[in-house]
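What follows is calculated from the coordinates using simple rules that are stated; it is not laboratory data. Keep in mind that this is a model prediction, so the values were computed, not measured. Cβ atoms are built from the backbone, for glycine too; each structure is taken alone.
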Structure 1
Amino acid sequence: MKEIIQTKDAPAAIGAYSQAVKVGKHVYLSGQIPLDPKTMEVVSEDIEDQIHQVFKNLAAVIEASGGNFSNVVKMNVYLVDLSHFPILNKIMAEYVSEPYPARAAVEVSALPRGVKVEIEAVVILA
């Protein structure tokens, strides 16, 4: 049985999808982009600000599901410029501790709302 996870502490879905779907102990998070959940506007053009906001948005959805970053088992990261990879690693280490989740990071030609980063995750609750 699937349960839809939704929180006002993360941006509302801007399409035909849910913030996350929980099936048993598995939670599948939709990609989060750097929108302020209150204004639904991009927080900044700065890549560091954008990455921090994405992790704040992910945290809100993960917490709404009953978990935290230690429950994340997989992340997929989409960057419009792969040269931002070192910045991503530095900031990710502020939110996620060892043992780190599995992760893919790929460069894409564009993301919604013209943002520079999007991250999705899979969580397994204890």
Structure 2
Amino acid sequence: MRVLAIEDDALNRRVVRDMLSVAGVAMDDADSAELGLKMIDADDFDVVLMDLRMPGMDGLEAIDHIRARGDTKGQLPIIVITADAAVDLRARCLSRGADELLLKPVAMEELFDAIGRVLASRGGMDDLMF
């Protein structure tokens, strides 16, 4: 399984990478939404972990770009991980095409559960390692 984390904060990327490595999951990362979209163009990922608040393009705009694709990459599972706890945020993220929303700081079990739910809902449990 390959995960792409789109997150501008290096420490947050490292924490998620460390969590995923426990389960032997490979993670690539992008420090901006623009770079993340280029990486999606160039490579195949099973799940995208998306921060919302980033300089330049924010996470919701990036989700819009991914969902607007006319190919299978437009259906990539997207899990938003954010520190924003706005009351209507879950609804806004889901309406834009996110599959799940987790609040920072995210616990390892919570992350694994969300990835499992998203992959199971899309029939991709065969590669699940945790």
Structure 3
Amino acid sequence: MPDKTDFLWLFFRLSGRVNRAAYILGFLFMLMVVSFPLYQFMRVPPESGAAQVWSMLFGLTFLVFLWAHIAFSVKRLHDFDKPGLFAVALFIPIVSIIAFVALCFYPGTPGPNQFGARTNAPG
């Protein structure tokens, strides 16, 4: 059974590798978590105190999962033996879409590489 250090590594650390399935599932999970406070914000009147709370919660959740998305992308790049610095492409308009699709569908390096002995494990 995974412990909390596995969870922290998966979402917040830059070392190691993740495969395509883990990357896509992680992204979908992050999308669901970030969408919840946004949905709640849209349900309440804009001038209410609840709107301010949900707005702040959305902002904090977005920042946390922005880092998690970067960490996931770096580990995905590591899986096909590329440096994590290429994750910068996710912040360039138009290129970001192509980069995301490539991270989702490009196969990783079989076997060990310079970033880890196997996928879905710290390096």
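Ranked by relative contact order in percent (Cα under 8 Å, 6 or more apart), structures 1, 2, 3 are led by 3, which has the greatest value.
With distance in nm of label points 7 Å out along Cα→Cβ at positions 57 and 97 as the yardstick, tell me which of 1, 2, 3 scores highest.
Going through 1, 2, 3 one by one, distance in nm of label points 7 Å out along Cα→Cβ at positions 57 and 97 is largest in 3.
For which of the structures 1, 2, 3 does the calculation of helix-only ellipticity at 222 nm (-39500 (n - 2.57) for each DSSP H run of 4 or more, over all residues; to 500) return -12500? Answer for the origin of the read-out: 2.
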